[in-house]
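Read-outs: derived from the displayed coordinates by stated rules, not from any lab. In this text the structure is predicted, and so the values were computed from the model without any measurement. Cβ atoms are built from the backbone, for glycine too; each structure is taken alone.
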Structure P
Amino acid sequence: MSDDWIDKLEKDFSHIVRGHEDESREKLVERLMDLFFGVWLRFDLDRGVRMQLTPFEWDFVEYKGHKDWKLDENFNFKAVTDIELLDTRFPHKQGLRAELYTAEGKTRLRLVYELADWMEKGRRGTTPYLLYDAPLEAVRAGDAWKEMRKVLIPWNGAHIRGDQEMFWDWIKSNYIELPRR
């Protein structure tokens, strides 16, 4: 199976990934949530790969009918600090996460891929792998999308093969491991 679905996704969301200078935090979060929703939509509804989106997709998206969706104008995008797309199909959870955090007095956006790959005292923990990190004022949705896209292609391949091991090896060999959570 080809990666045409990701090219279609990129085309459908081209209005999101175009460069936007001096974008507000709220607008950036809105664009990122739109991207995450688009990926959720393709995996979960179009491909049948069960995904869990946080914030919950139906809290910030309105279904208009006939496969037509739009972001809910009344949703408080400004309050969102974390967006997560969790893959629930494989035995070991994994997922894509965007998080706003503060370091040295500046707000930053970090994009990670998390692997639930360790156990301690009966609790499963995750190891995040860094995909992207930048000060908020320098972040463009298109830059975040480029990093997401790099991961989506082999992630999709893992689902086609029904094997996450090769994908995990790829993540571990291509990205920097951050401290475990």
Structure Q
Amino acid sequence: MDFKKRLLIVIGIPLGISVVLIGIIVFIGFDISKRAEDTSEKKIVFLSRLAVADSLASLKEDSQKISGYFTTLENILPKRDRLVLFPKNINAIGAQNNLSTNITLGQGGTVGDKGFWQTNFKITGNGAIGDFVEFIKILENSQYLVNVESFDFGKENSSFKALIAGRVFSM
């Protein structure tokens, strides 16, 4: 029996130690695997946050670049209360081009979220066709930002009659 006890001790102790060590190695392997997954997820979150931060920095830089354009646009567009001069200026442009003009301003409303305002207008006039063409050119290059939506012509005796509808923009 002594031999069996010794054999069990000689084989059993190293085998037991081996089983314990294998168990510890497996446990550590699973733990390392879990930590690697966590690290990988954290890396993905970090990279996505880094991309968002880069995008925000780029947007901030772009907004600083275009802020000057918004100021320029504010200076280009007249204030809404200055639109009372619009009919007077249109009639002056018409008289300058040998046209008899009459303008009526319609309803207005906001455009977009920046507070731009648009006001509808209709211009009627009588005169030569070449004078109307010159009138439109001057109107489009005037201090007012206008959008001509329709332009109707009709011949009346030796001159032409026109109806011009559009919008004028302001702040």
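Per-structure values
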item: Structure responsible for 4, 14, 18, 17, 19, 15, 9, 3, 1, 0, with P(r) over Cα pairs in 5 Å bins from 0, in percent, for residues 55-110 alone calculated and labels P, Q on offer; result: P
item: Value 16.2, calculated as mean count of other Cβ atoms within 10 Å over residues 47-54, assigned to which of P, Q; result: P
item: Origin of the derived value 24, 21, 16 (semi-axes √(5λ) of the Cα gyration tensor in Å; candidates P, Q); result: P
item: Which of P, Q yields -10500 [helix-only ellipticity at 222 nm (-39500 (n - 2.57) for each DSSP H run of 4 or more, over all residues; to 500), calculated]; result: P
item: Of the structures P, Q, the one that -0.52, -0.73 was derived from, the read-out being log10 I(q)/I(0) by the Debye sum over Cα atoms at q = 0.15, 0.23 Å⁻¹, for residues 39-78 alone; result: Q
item: Which of P, Q yields 0.75 [FRET efficiency 1/(1 + (r/R0)^6) of positions 23 and 87 (r between Cβ atoms, R0 = 35 Å, to 0.05), calculated]; result: P
